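Visitor: These are the structures, in structure tokens.
Nothing in this text is a laboratory measurement; each read-out follows from the coordinates by a stated rule. Keep in mind that what you see is a predicted model, and the values were worked out from it rather than measured. Cβ atoms are built from the backbone, for glycine too; each structure is taken alone.
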Structure P
């Protein structure tokens, strides 16, 4: 009789955890509350649905820690990366996908796996028996969040996350906007022209900032407190930090030449990235917002090229929940007070689709090994996977713990490499070379054990 693993949540982490455990020979049941119980941000009942963005960020596995995480997930036979590649869209050096077909393919692959079943039900309490992974993500249901808080003896930590708007491409004024990736990045013409760019003069930028600051915004409920994750700040919050903040952030004009007026450099540029394979939808990059809907339409109409643009989706804001993982989890991602339960994904305090799926991959492999009585060596902290899981299970200070993206600052230092900005390219390449060798070394014994 096969050992059984239950996974609560069918997002990035839950889907990847199920795939890894099932491929190891474990019977898996995914418990997903959608579509019976919806959330503010989700639109479908698909597994692996992308909510905030359609981008897995940089795919550069030699100079970028996120790209390295992509590489490690691919080397481990990850489902999320496999389906992302299948539904990839031109996005310069980034890995962006057609989100609906992507989620449909993730769902189909999981349902077709002989070791996986899906139960559409809401789990509202912490299970007493059996082996479980909680991968409910930042939008954990109120009942389950309360059960977690009761068990851990602390209120769930939280931060506010925002969603960027999406526009219909055929409503963009292409007499003003043009297609170009920053620095013409990419190997093909499609990659080099993956982004839609809307230029601003200094006067237009200043007027835009004034309107942004004055716009009516969603207010928090009384008694509701949480910070923002710095990697996903609403544009109004960025503008409040300084009038030039956006121009050195998502609206930076560097690496771009206005095809309609090459002689004049824009003072600022708003970029839009393709959101589906048809090229009919584009999301405004970095424009997460908490402005009210009416204000969004007014303010975004001030962007040259978007004066008459129509929106497929306006931006929004929602509360994300995560646990104090360094205090609550052991090095196998198990809840210290209930070791039959593991946590994975964004609820552990990692931030981003890629990091969430990566922690699901590890949790699935760890659970499978435990169920089969196999010994699993620690994940090398020299790898992207290992650096991230080490951070959330003890490397971070529990007193100041906040959500974290993968980055080279989490990696153990290298000896004999040049520091500072001038040595960064060689240093990052050394980090990724070391990580790839160590990751392959960690995977090999597992592959032999599974045969």
Structure Q
């Protein structure tokens, strides 16, 4: 890859090695083509592009093909998935829908009433991405509860990972109080790269009558998922990481079909949700009715008409990904998963080979060793904690400016590498590991 890193320090013989797809995926040729086409249509057709589109992608339908491809990637039915909004805004929409502790009867308690405990607690990861923590705290506060008592943090072990049994035990402990409403976790933890046992956790929480939501920001287009079969209630994700949709690109939303086939029309017995005009049934959307009649499925949670430029960028990337072999419903990610596991295992093998990295650097791998518990990310612990002059900061600066390796750091002392199956090679992995070794030795 070229033109990612600039600077006089960079070795002339080295091209950029992009190991940061876990943060922002690179631009695909097809995405560039589609965005340029949309600009042409905007210039030539203006508002008519909503219906008369020379490339066959009318803006009133631009989310449909994207949503269908995303449903394959996350293992869901097409009507359970919609491309819309951003991750955090979609999470707020889901929380407004599913976290309603003051509703009587409560959403997930068909038998609750009167003197029953109020289900106001939410289990989450202590290391959850800050935006998720902000959203949870605001949802609890808006419902009139205190985040200090309503949010239950899952604390990791010394290596920052979480054991499945500890998660299940926490669910049982809080469910026994009668106050647990929801659990929200990220399938792949953004700092450690740990992938949770989503199927087991979801099944257990659902057996206790708990609403289950997942943040798939680091799982979408990274690891195989089966959202419908695993029976989660909802999920949200961004697509600009492994999905390569561009900075701040279009996000996605999953709502299990048991919830999506409800209407929010006034007087109807259905699932209330934040309603807006793009979630209105298409047959009546442009007649601008006074009453909201939701589209069946996840599309009924849509808010505003989506950005055609963002949707085009995402479509180009997903269609590129779909060129992988063994296509079919739920087969895009399994085809990529095999290479992903080999790339990550190779990087781990190099870094842990005795003598490859200087022992005095005291570097360890915090990502679980078992391939089934990780995705394309490998996180290394490089003490001491990060500051402008710390060891990990100096190593990161060297590996990027001198050797053209683009990776990232996360507080307090994590160096993350993302060899992504869609575009990374085994040679890329070797050169990355060698650059890390040389950068560490130069800083000791």
Structure R
């Protein structure tokens, strides 16, 4: 018996959400994609991350410890030098495949159905997903293009607890999955993985060049490509990346480090969320924070949770200056930034959440960017009350509009934006309203 008698539109929405959550967590006898490889193989890690972030159910088999993996190698006739391999439900397999080849085999959509759209959104993080949902809901023929997987950096978050409407919190992957389902329900066309490598203006149209050589046009363009992790210049780090060293580590890696000693570089929310998640598996989690306080960059609720977790230690004024290991991360060297003293410690894994940079080279010479590459918009384009060079419209730029009329920007990639999931979603929604204003003036 139902505990209440709501209108049908309320009941069906609740049931849909429950079914979506059940489908995401239901694990029957596995008959899907399998990945076989070495535990410390960076390529294996990349494949698993790609499949997980694109919501492709898959099974990971470690060739060194699991008999099923060895049996698959016998069946396929593949030797260890050809690992990793991806085995598909029909029995076919790919050896050492790039992400694009896996996407093609899985039938992921990478080519647009139409040559022209009302709105094209580049980037499927919180800003891009929000814009796509609101744009399509408002009747705009919308295309969403994502170079890796939906969710952006937020999609890697183990727990987002301060997002409105989810009192118990939710993972970044769950948020991305729900947003993608919502976008598709409104008719948004999604290309992933697909990369935009250039844009040009042709009269009232904006034409995007894609990495596969294709092109797609639109009346309005929204740049919501977010930011990429910033690589650290630390000896040994690049060599062991993917083998115990991870930038914005996939949650699936937590199971590999049960009872281990994990070190996390960073002091913002993403680092704190990772510390809380990995503390459920690791024996000890140590946060290495360059600054003198967590409060400078972390939400108070998260700082309080970390302080109350017994197996999390926070070391302030600390930096990693070396990473060592034969085939995987084994030790790291920590420097005290105040005293310059150093200490070498054993480390099962090193997880890096140390800032990010925009990936906007494809916009060079088209829209104005700041010295770091962030896209400038709105009032920040107006110098001494003058409109930007080359501005063609008989009005000032809209708040989220770039130096080219009809090209908008939202989220972390925007110059002087308020970084974060909530503000990104808000900017994505706001951008669509400004797109309507722009289109109404054409």
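Visitor: A value of 1.00 was derived for FRET efficiency 1/(1 + (r/R0)^6) of positions 72 and 336 (r between Cβ atoms, R0 = 30 Å, to 0.05); which structure in P, Q, R was it taken from?
Guide: Only one of P, Q, R returns 1.00 for FRET efficiency 1/(1 + (r/R0)^6) of positions 72 and 336 (r between Cβ atoms, R0 = 30 Å, to 0.05), namely Q.
Visitor: From P, Q, R, which structure was Cα extents along the principal axes in Å = 64, 59, 55 calculated on?
Guide: Only structure R yields this read-out.
Visitor: Here's something else I'd like to know. Looking at volume of the Cα convex hull per residue in Å³, for residues 232-415 alone, point out which structure of P, Q, R has the largest value.
Guide: Biggest value here belongs to P.
Visitor: To test your reading of the models, identify which of P, Q, R gives 21.8 for mean count of other Cβ atoms within 10 Å over residues 64-71 when calculated.
Guide: Checking each candidate, the match is Q.
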